[in-house]
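Enquirer: Structures follow.
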Structure I
Amino acid sequence: MTPLSDILAATTSTDDGFIAAIPADWMQGRTAYGGLSSALALHAAQRCEPDLPPLRSAQISFVGPLAGEVTVTATKLRRGRTAAFIQADICSEADLGYRATFVFMAGQPSRIALDEAPGHDRAPPAADARLYTGPDEFFTGNFNFLDVKDPALGPAELLRWARLRDCDGLDPMVHLMAVADGLPPAAFKLLGNAPAPVSSLTWIVNLLTPAPATDDGWWLLRARADQAQNGCSSQSMAIWNAAGQRVAEGMQSVAIFA
């Protein structure tokens, strides 16, 4: 297991970003785990501009596979009075593999105060819960998981507690991005006993808090596919902290090779 903090500490700075090495235990097939790529990209974006406000949104494209040594760059697209837009790219020997636009924005006075994001009342895993992890040669080996069993879950819906086995020293937003893609695509559940390759194409993440925090590293992740046809699935995603507060929402487009 390679802690994310070790990967970040071992980077080599460049004029507009850094060079990093993706360990084998953070791979998912031919490419790096999407949460790791997003954590690296966000780390570069945070270093691109001084005194950035909190992250509010990320628009991500998984362009191609990333493995081995990668170059992470960040470029300011625009910084106004309230918001900053930073583009981050990750390239490997196979050229561009990842592109994201991160939007940082400070809180603003507003006459509107609406909060209908549903919370939850599920307790995080107990100290003696039977957790599981993944194999050492797959990114899931860096996590602890506990599935939530609920007959009300849909046929293409996943609900799972997840935490990094080592999250010491991480920026809270980088930590959250590293965990946020920890579920397999929800449509994977429809494949049953005949699994097939799946691949995330795009990912949108909206942060609902400027300072995500939880207890004992636990986050509750949900993914639900509303449609899966013609080799493509659209899914909604959500993340809650251990106290039941919804901290992020998202959406992904997923390719299914079956």
Structure II
Amino acid sequence: MSDQLVLIVGIHKHMQLHIIEGYIQRIYLVEDKAGLLLLDGCSRADVSTVADFIQQQLGRSLSDLKLVVVTHMHPDHAGGAHKLRRLTGARIACHPKAPRWYAGVLGRTAHLIDVSLTWWVASRLGKPKRHIWYNPILKPDMLLLDEQQLPTFPDWQVVYTPGHTDHDLSLLHTPTKQLYIADLIVSVKKRLVPPYPVCHPNQYKQSLKRVNSLQPNQLYFAHLPPREGCSINFDDILAQAPTLPKNHWHSMRNRIVHALGWQTNAH
């Protein structure tokens, strides 16, 4: 096995969770009696990595991938979904608000910014620039609602955890209380912090509280190694959560306001 691949097995008698090192994030591939499930849509650069893992490491057919969940529309979570569906025949599932996230002129502008940010993160990680462009308008096969069981994989339950965007999903393996929370929590200088952006601060805080209330045994993150749920100081992360939206548009507006204020004071 490649040293870039991490394999976790034996989490549950009917399920194995494989963690694959992706372009800028961890990819979570579930293997159980119903087939294969991707807990996120990864980036377009990750499609060949996922396909190779299924065929070479697991010795399975690409058609065994039955479902790809898109937790939110950012490039490292949605960028590979359409291509994976074409390759494998898997269905794509997401929250009802996800397909509209990048709609319109402002949405397409945000998509350009987010793709550029993905390349910036990759460069910080020492990764080469790769083709990650994808259709910003997702075309899912099914929509997922809060507390719904995943089709074909009923042991996995949808947990709606907005804040980072308006449509973030987390996924709970109910028999073992293992919870994948995507970008709900990240790390900066070894401290657990809210992600960037936080588009809906109040919803974000409620999502953190909800995850804490679920008392997960294990938490899985897109950009962090797994951690025991009891090891997370949710109060500390809540204390760092912004009170106003923290995203591209507000950052740009604040720069403009600051510049105008500086010019006014200069005169």
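Every number in this text was worked out from the coordinates using simple rules, so none of it is lab data. Keep in mind that this is a model prediction, so the values were computed, not measured. Cβ atoms are built from the backbone, for glycine too; each structure is taken alone.
Enquirer: Which one of I, II has mean count of other Cβ atoms within 10 Å over residues 140-147, as calculated from the coordinates, equal to 18.8?
Expert: I
Enquirer: Upon calculation of relative contact order in percent (Cα under 8 Å, 6 or more apart) from the atomic coordinates, which of the structures I, II produces 13?
Expert: The correct label is II.
Enquirer: I have 22.0 for mean count of other Cβ atoms within 10 Å over residues 20-27, calculated from one of the structures I, II. Which structure is it?
Expert: The structure behind it is II.
Enquirer: Out of I, II, choose the structure whose coordinates give helix-only ellipticity at 222 nm (-39500 (n - 2.57) for each DSSP H run of 4 or more, over all residues; to 500) equal to -9000 when calculated.
Expert: II
Enquirer: When Rg and Dmax of the Cα atoms in Å, for residues 108-243 alone is calculated, the result is 16.0, 52; to which of the structures I, II does this value belong?
Expert: Comparing all candidates, it corresponds to I.
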